[in-house]
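In what follows, structures are represented as structure tokens.
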Structure I
Amino acid sequence: MPAWTLTGRKDPQLVDADWQPTNRQNIEGVKIRSIDNMLGDRSRLTEIWRRDWQLDDRPVEQVFQSVLEPGALSAWHAHATTLDRLFCAYGRIKVVLYDARIDSPTQGHLVELRLGEERPLLVTVPAGVWHGVQCLGSRTAIVVNVVDQAYAYDDPDHWRLPADCPDIPYRFA
């Protein structure tokens, strides 16, 4: 123990020697895939989704992007049947997941993830898991979503709660 006049809190281990997170709790059905950037002389190529990664066996029916201004927040939302696959193509975001599914072994679990172009992740969010996305930092963020069901304009599979919903134990800053 250091001999200091001020006491602080020692940082916990966050990553292992391969820079993989060590304390990542997960929610049943959520898949998180680290993706490597392929660097060229003046370029960067990043794969977003491949079937042979075998993260799920659902089809790809629609791909869309959301552009979030600095500090922008989109929370909370969930789907009854749609699977989201979230990827941050530009900037940095925080994705918070909350499992409120009645029959889930991880009911009540909450997971907070940070995604960004520097260290890409693909996050698969199953139906029924509430999630929120917030842009971090001073730059715009671009989020790509690869869904298994195209948006139904006449009957959207989109459910919403306010960002400060008292039933979800999380507050966005």
Structure II
Amino acid sequence: MKYIIDILDAFFSIQITPNLKLYNLISMFFKYLFVIIIYYFIFNIIKMIYLDIKGTNNMNYSSNTYLKLINRKENLPFKIQEHYFIGRTANIGRDDSNQVALKDRFISKRHARIYKEKNNYYIEDLNSANGTFLNGHKLINSARLNDKDLIDIGQIEFMFVNGDKDAN
């Protein structure tokens, strides 16, 4: 045992520069690594708080039209809301700049768009890789949305709820 301790002592006592031993260099490295890990942890906590607050701010639309999640939230491997309110237009995709940002790996960054035109809502696929499905049919062109239509995007299924009073 003493032999191993002597070898470790000799190894860590190696002089790298006249004022710096290997032990000091290794301990400084781990000290800074520990600080970086703590900052990374704090950054992720702040990011989660921001995304949570941003998610609650999406409910400030004057429209009562929204997408209602059909899947069980607990079965999805990412965070998702039960309702996404739709204004005059809503982009759907993985990118955070979308009004409906979904972190599903089967969804494109800019996957689909819902928009209102002449008191009717329409959905169009934005050339996504896996397609957008309306009531089980793949969208080729834009299609008019009716109340209670089912929209499949990636592994997520929504029901379109048209709460506008002036809707047809």
Structure III
Amino acid sequence: MIQTPPSHLPEPLESRRDADGRLIRLRLASQVPADLSSRPSWLVALDGSPHAVRAGAEALRLAGEMKSCTLHLVHVQHWLSKEAAETELAARGREASQEARRLLDAAGQPWSLHIAMGPSAETIVDIARELGCRGIVIGCRGLGSASSLLLGSVTSKVIQHSPVPVLVVP
């Protein structure tokens, strides 16, 4: 397995652009398993909040119980200009996923990082569907949620629209 320092990311395995040529998605991985399709996978939504870090730790615990599981870390960034997407998208995803990647690397758990632009909840659900994930692990609140809320708006929308089970981590 390729171990990556928390501040460093490997080169993207895939990138996507919209009709205007704006970078809208990147995919990077700690390692590329021989056959991803034979391994169950879970999506872990990350925004850099303490709740998201706990969601990453819980996903790691679940992956350990499954013995062979791929964790897809997903960070969704609100829309950036074409120029900002080229310079900021990867950096923001790297920062938001740093602690979760550090935990997974320390445990030897393979991960794939998906950094995307778009509406957060819809993009998380779309990526989970696209990847055939068994479930989504998400923090109860993110960076933008008021501390008095039981559930953040993104978490609530993911629960409402997800075709797979959603594990909400406090």
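The numbers here are math on the coordinates, done by the rules we state, and not lab data. Note that the structure is a prediction, hence the values are computed from the model and not measured. Cβ atoms are built from the backbone, for glycine too; each structure is taken alone.
Computed values, structure above
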{"quantity": "Value 34, 23, 16, calculated as Cα extents along the principal axes in Å, for residues 53-92 alone, assigned to which of I, II, III", "calculated": "I"}
{"quantity": "Parent structure of the calculated result -12500, given that helix-only ellipticity at 222 nm (-39500 (n - 2.57) for each DSSP H run of 4 or more, over all residues; to 500) is the read-out and I, II, III the choices", "calculated": "III"}
{"quantity": "At a computed 42, 39, 28 (Cα extents along the principal axes in Å), which of I, II, III", "calculated": "III"}
{"quantity": "Mean count of other Cβ atoms within 10 Å over residues 117-124 - highest-scoring structure of I, II, III", "calculated": "III"}
